[in-house]
Structure I
């Protein structure tokens, strides 16, 4: 993949439709997003990808003005993909659209290089507003996340300190940890993340080692407590 710091979309006239690359591993979601975006007079969809490898290739070949991507991708993680794209194409704006709670992932996505975070439960108008704001050089997060991030910079309470250890988890480990906290069994976690059961078990082991957890029951308790604190 070619790298470089120039504007990925290239120069365009003021009336040109700005081009969006959609990265999501659900065909129905991609189709819905394509229909929504192409219905706007100033926006267009230049391509789709359902995995990280194809997404990177599409960025290099199609030169979009914005990448709209999900966190959960088959065989990869959208936040890791965000980091990769940000390194090779630092001026290309990335907007994360995810089913995952913004309280758990928005800050991590922004640190990875994304310029906005929208949950899939939001209204279509919110998504379109986020796309345009990010395309225009701004950042987009909900008011709640903006307030939360500001408070984090001003002061760090006990809940923030308790979450600090979780920051050592990789992006995929965090996804597994979240689902454990929601009571999702291992086989279902594997199905949702499109991983093997063995891979999920390996992630569980890594999480226990990083958080100094000795057994499965303690892992569940820690995940439940962390999730409750993160969502408050």
Structure II
């Protein structure tokens, strides 16, 4: 059983998903998966693919095959994942940081708030996003290659918390999909949802989000609501009158 530290009065660490949370890449992934699946003779509507974005590649393919009644070998699933990575790579130049993403991470760094990124994507796809976000190569980043299971299993967020030396119980997971929030619940962290990945507020709240914001810019404007206070915060001042 994992030991838990005592509750801390320090601001929580923030553990961010990447696609749809910090960078606007969800639909590029959807189209890349559609292209890769079509090449393997698997025809699915793009909306069905979107519903699974955020899961690990293996679970993603298994879930979609269950819907179509098809079957692929382990080797074919590996080839399909590589085909998706190549198709996504051809669309990478259309990916941009989400509004406020750079500013949010910069503000957290200035305020001494611990944060990390945890993504179901492979390192080869995730690392270029660090440059896009203006981050250094030593930014705490945990990718699918580094854990046994990806979302909705908790491994990615547990590994990210360990990477930056915080207890998962003193962390807040920020993600755009129900899979992020289910993984957060299983890890034992609070979850914050962003609408920037295409999931609705009700869906994110049902999956465990205790706060939901539009995008990183909206979260930055409301950091106090998740326990991160600005240096010039006056909320502890005595009431007037």
Structure III
């Protein structure tokens, strides 16, 4: 069973989230949503599927873990996905002492999702921490900026970027977290690629070719009778 908030091919007979949330259908569930964040519709679809006892992609645990950058990076590191050192703190001085400038700053508070900010000097770091930490009330996740950051769309672990290292990271992140649709932030430095963060896609960021790729991947899963593993 496919539950989707985006327009897929008619052949898939996808249910709208509102239909599924009012149902008691017990079946393996593929939850397609551009935004799986906590308390968003995509999260509730997976939660409802789990309450019904359905095997579902993605699971609520993976949704929550992947949306919190420090947990994302910890789990990725344990799964042998390349990552950079990071620091979770509310202290500018600690970041400057332990990581040094320039840095990439991600929000830790799950209700803030503004991607990331780059700070190349002390003033920029204070601004980033004020913005992403809700006026210094919450910690942030800081990583060293050693090269160039690329943001790629990932659909079932596939990206349309001709870079073997970045493609390998998108595949491994999907294998680990099973998030069908997302953006990944990857840093290339010293000839290597490192996972930095994961972010939901805005609906207007999905192109026609993206929707065709998503539909194709779902069709392949259905035809192969692939077991949904969480």
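Since every read-out is calculated from the coordinates, none of them should be taken as a lab result. Predicted model, so just to flag it, every value in this text is computed and none were measured.
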Worksheet item: So Rg and Dmax of the Cα atoms in Å, for residues 85-204 alone, computed for just one structure, reads 14.1, 39; which one of I, II, III is that?
Response: II
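If you rank structures I, II, III by relative contact order in percent (Cα under 8 Å, 6 or more apart), which sits at the top with the largest value?
Details: I: 16; II: 24; III: 21.
Structure II comes out on top.
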